[in-house]
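Pasting the structures in now, so scroll down.
Please treat every number below as a calculation from the coordinates, not as lab data. Fair warning: this is a prediction, and the values are worked out from it, not measured in the lab. Cβ atoms are built from the backbone, for glycine too; each structure is taken alone.
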Structure 1
Amino acid sequence: MIILSVALVIASMIVVGLLVARRVAGDSRNFLVAGRTLALPVVAATLMGQAVDTNATLGATDQAARLGFWAGATLPLGLALCLLLTGLFFARPMNRMGLTTLPDFFRLRYGRATEMAAALLMIAAFAILVAGNLVAGGFLFEMFLGTPYVVGVLIIVAAVLVYTLAGGILSDAYSSIVQVAVTTLASLALLFWVAATFGLGHEPGMGPLDLGQLSDPAQGAVVNWATLAALGVGDIVAIDFMQRVFSARSPDVARRACFLAAAGTAIVGVPFALAAVATGRGLLTLLDEAAPVGLSVLVLAGIVSASLSTADGAILGTAAVAVRNVGTIRRTKGPDRTTGPDDMARPGRADRPNRADPLLRATRWAMLPVVGGSVLLALRVPQTGVLLTLAFDLMLACLAVPFVLGMFWRRGCARAALAALSVGLVVRLTLFALTPTMYGADNTLLYVPNTLVGAAFDGWPTFIALAASLLTYALVALIGPPAGIRGLDLRVEETPADR
């Protein structure tokens, strides 16, 4: 029954993805940003689908069961905070700019060198994000289907590639509707069953009202706040979230979709942490040892669909950045909105299809090495939850400051952006290599044994690297001459579509 349910979920997402793939019509702008025509429900669903992944569900239960409610809840709450902040401050201006990828902003604001540096960092971070979702899928298949961990990882990869190669963000957006429906139902059913079977009690110091987890470093407060900061602020510079913002049919649709997705992410994600502290078990252990078969089937289906949904968006966004912003394949049929008026084809329009669109073809090919790198990382660091936070910790240290201040402070310049990026990267990687744990898990990725830093330092590197990046950007910007914004129109004017 479990095998059948997982197979049905995978098949349904593939079918939906392939059915809408024909609307690409040979145009890379339909493939990458859905022709900028997605309506509010679809944008909200695909944003929520990117947020509610296996790192924020399976990872949240693993962290909560080991370290307490807030260690797990900060994962979905951090992602919800990111969507809330994006809706408040960034969705409308970013949608209005008509960009295709997030590094386009860095090119237009700071120049080619900053675009290249930002793109390379985003590629590295999202390879980590994809790996985290592959890890969860590999564990699930190993525990419940009896397949080796590696085989589970490869099954997830194969399923994602089938429909993402065909339909790009259109396939991702509409298949996310399936994922959001299944995962939401699974989350609420799990919470109700745990409440009825075990109650919502918890071990001393582990529950949501035990605020020592947010105030006492000995109880993990620094790590919990670092997780919230990395996801709530660092995830703003996320190529998958912003790609969906670009795909909305108007600035106001993009903004409202962020608010809806933020609420949905919190509603779906937090129950997983509550279930973990009430039972004292990680999600897969709970399903394997105690849950009725029907509930296990539903929750496992939700985990698989979440893994597919986030992986497809991250793979697509990473490949697009690699081709467009590192490889500089920018132009398709008709001008690009980042350099002039946009006359792009609408999804489904087959008139004068450009089957040789170089950006479309190159992006599809680039997905293969992106997937390969993520698979290798999933085999090297089989951790859930931690990989998600690590990915956006890197974004927080390097790109959050140039992005936020670059949008709202005209004084910033390319020198300031590159200096902040470089200093943030060096500080973060140095502290990462010196710290024996990362967000409560053993640092098996890049630890250099030393006597200078102990496990109690975990969490502080997130804030130190951000402070170093912020200070560097401000000092370089203030010392140098003022720099205007390079051709960006950040004004957001109401249009008939907004009304």
Structure 2
Amino acid sequence: MRGIYTPVTDIRRKVFTEVARMSYESNEMADYAKEIRDLPFKIMPGEDSSLRSSIFLERAIVSERIRLAMGLSLRPVTESVSATEDLEHSVIADKYYEPPLINVIKFACNKCPEKIIKVTSMCQGCLAHPCQEVCPKKAISFRNGRSHIDQNLCIKCGRCVTTCPYNAIVKVERPCAKACGVGAIRSDEHGRADIDYNKCVSCGMCLVNCPFGAIVDKGQIFQLIQSIKRGDEVIAIVAPAFVNQFPNMTPAKLREAMKRLGFANTAEVAIGADLCTIDEAHDFLEEVPSKHPFMGTSCCPAWSVMAKKNFPKFADCISMTMTPMVLTARLLKQDHPAARICFVGPCAAKKLEASRHSVRSEVDFVLTFEELMGMFEAKQINFDDLPDDPNDNFNNASADGRGFAVSGGVAQAVVNVIKKEDPTREVKVVSAQGLAECKKMMQLAAAGKYNGYLLEGMACPGGCIAGAGTLADPARSAMMLNKYKAQATMKTAADTPYKDTLDKLKY
């Protein structure tokens, strides 16, 4: 469903827009409390339901979405709790995420069936019955001229699905569970989706793949705007995946749009990607294979957390280089020590990364592109009316730094720097996108299949351009990103003018 504007997308956007508008326009606690109670009626007006069984259920779900967008927790279903519960703890400019980041609104869940192989009405009862012949557990028999699967015997291997000449056998799977590459989605006692937070790495793929919009992450829009209104110097650092997320948006237009939101300035995270590339290239040259059999990239927090959590013996093989987000924040803090830094990007997991104690002093807020669009709409910013300057190229990042946004780009950037440092060094690379594929890659690496390799992991299929907080079709975003890379004045990260600051930023 990536890049498709659905009713679920529409509700998310309306919630972000209204929370941002409320944050900008209201100042008193009583006003906020009234708005929180009134907004569900504004977002879902009238007496008749349009999406759910009743208008009351629709508003109840929107109410929970509003709370989560403000960084508040879900209310218990079994108790009478006001929609404004704990509001006083959110009307501040210094609030980080309280776990869990990814939440299931239980009464919004459709109780989708778990993985099952089933025969549809398209079965022709053919003479060859290849489905029966390939079943390793003899779970398929014929009843009344049609194929029948004994679910007690079926192991969900799917061989019958691929063998049926009529495509009459299908695999039905809960969409959120199918999208979760770490197996963190299970069912609770009522059959509703439930998240195992011991496995979850907050990649957000479940929330963008739930067709019922039952899974939601927490936000910081409210606190960010409180900080801006307080008069703080808030600097936005924007991931290169911004390309194609907003209609006809250029770096100059984005800088002006952010200024109209109240940001003091805007920088590109690709400058941090250049520094990350140099550091990882040096680590690879020094440590592989002398200290570690292979090295995994560090920039995707969901991938690195998954790798360390599931393969603790090889945790040291995942690069300890700081991510582009952190390096960019630290670079800006050198000249603006009192500034507050807001990362804007495609990633839900960055919210969790920024809330870690080691990062908190550098990155104060994290917004997704979808949340940022809500702020633009709240301030009624028309992108076509923004002044443009073709010479405004952000902070002169390299093409390779901007390429971090797409699968394969990180590894290629590192290889290019290694080749400059040591032209004779052969660097073998393997890349994986989506956590299920990343896990398979790590299994092979743990078995010794990738000794001497550089491993690139991306939690989102396609890379950051397909992250949980993106708005646009990933395929078109990849195409537009290539054009954006071509505009860079430098090709490789080795040419960045900021490389002399790297050692200082690391400590």
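Work out the source of 2.5 here, i.e. which of 1, 2 gives that when distance in nm of label points 7 Å out along Cα→Cβ at positions 53 and 437 is computed. Structure 1 accounts for this read-out. Among the shown structures 1, 2, from which was the value 33, 29, 20 of semi-axes √(5λ) of the Cα gyration tensor in Å calculated? Of the structures listed, the value fits 1. A value of 2.7 for distance in nm of label points 7 Å out along Cα→Cβ at positions 29 and 197, calculated from one of 1, 2, originates in structure 2.
Given that helix-only ellipticity at 222 nm (-39500 (n - 2.57) for each DSSP H run of 4 or more, over all residues; to 500), derived from a single structure, equals -22500, which label among 1, 2 identifies that structure?
Details: 1: -22500; 2: -11500.
Comparing all candidates, it corresponds to 1.
Thinking of 1, 2, which structure, once relative contact order in percent (Cα under 8 Å, 6 or more apart) is computed, gives back 19?
Label of the source structure: 2.
Each of the structures 1, 2 was assessed by distance in nm of label points 7 Å out along Cα→Cβ at positions 181 and 277; the largest value belongs to 1. When mean count of other Cβ atoms within 10 Å over residues 261-268 is calculated for each of structures 1, 2, structure 1 gives the greatest result.
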